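K.L.:
Listed below are the structures to be examined.
Since every read-out is calculated from the coordinates, none of them should be taken as a lab result. As the structure is a prediction and not an experimental result, all values here were calculated from the model. Cβ atoms are built from the backbone, for glycine too; each structure is taken alone.
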Structure P
Amino acid sequence: MPDDRRRERRKCGSQMIEAVAVGTIIIVIAMALIDLIVMVLANGVNDGAAKNAARAAASQSSLAKAVEAAQNSLKENKKGNAGFITELSLKSLDYVPKQTVSATTKMHVSLPIPVPGIGASYTFLAQATEPVVAH
């Protein structure tokens, strides 16, 4: 009888150790997945911001007005920020009158759960080109 109890305790103890080990691994994977989701969403927001900035600039008749319109467009994109985006700025704007306008945006993102060895923040660049529609 005492041997049966000992075996039962060993079995329960080994199951506990296995559960803790597996649980730890699952938590680390979940944290990395949350960071990956934030990076993918931030990249999509940056792509949309570049497209909106180029579209806003394309409707202007001069470079100065185009830069102002692109900056205003980026201010609107910053309003819906979930707190992970630390900076969204216009890196460059190439305006060729009566042809095209290209906007390049830069976005800094801070990860909600920095995983050691991966990094705590990232910078994304996006570029969009639109035909100039202003006369």
Structure Q
Amino acid sequence: MTMAMETKKDYTEKLARAQKRVDAIKKFHRHLKVYIIINLLLLFVNYRAFDFLTDKGVQDPGFFYWFQWNIISTPVLWGIGLLVHAVYVFKFGARPLKELKPEFLKDWEERQIRKYIDKEKSDSEKYK
């Protein structure tokens, strides 16, 4: 293989990795935008719904507690998911999850695959 071909291949691989990384960052920014918009809407709904429901005669404190809990828990739980997404994109470089798998799990999987292949071989030889 010539040096020019190897360099072109390296460049193509680097370009593909860079494009995947930029795409992952764009997806994170889109996720962040949706998170902000939805949570601003939830705050607005929370403010308006409380006034609307009390004006309509709803006085059940259990309902308001449930309503507040849902309005507050959505950004918190979604925020945890957004944080995980950010760590995946910016800390781990949005590498495929297979690459992030701990070594002992990879070894275990390989051992299990070999075990089942060997078992299948022995079973097929047993019935010959």
Structure R
Amino acid sequence: MINLTHGKLEFSFAKAPGLNRIILDNAQSVVVSSRKDKNETLKCLARPRRLLSDLFREAGIPHWARASWPRIYIDHELAAVPDIGVAEKYHSETDSMIARFLPESGIRENRRGDLFPQGNPS
């Protein structure tokens, strides 16, 4: 688990879809950071390349939380966004690492206090 400014990033290994462990083991660098570019895109498995802002909106992540939502970069390339998706290039159906963001209390709530959906981790 990694403690971040606005929550915690939890990792687990699974025989399920997620980040490819072989690629992770052989990577020169793995970096967790917040938004680098407002127009970042992610190409998930069997889906067209999409703007992260669209994927966040579909997952119910409030706009004020998106800039600080963690991203995982492998060798300077966006590989995954916890609870949003894994880039096709870094995806594995089995023997993978799953990353889940556990935001501080309130980050998934709108101004009325309603909870937003958790999104799809793959």
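K.L.:
Quick check: -30000 is what I get for helix-only ellipticity at 222 nm (-39500 (n - 2.57) for each DSSP H run of 4 or more, over all residues; to 500), calculated from one of P, Q, R. Which structure matches?
P.N.:
Corresponding structure: Q.
K.L.:
When mean projected area of the Cα convex hull in nm² is computed for each of P, Q, R, which one produces 16.9?
P.N.:
Values: P: 10.4; Q: 16.9; R: 7.1.
This value belongs to structure Q.
K.L.:
Out of P, Q, R, which one gives 2.7 for distance in nm of label points 7 Å out along Cα→Cβ at positions 54 and 70 as computed from the coordinates?
P.N.:
Details: P: 1.1; Q: 2.0; R: 2.7.
Checking each candidate, the match is R.
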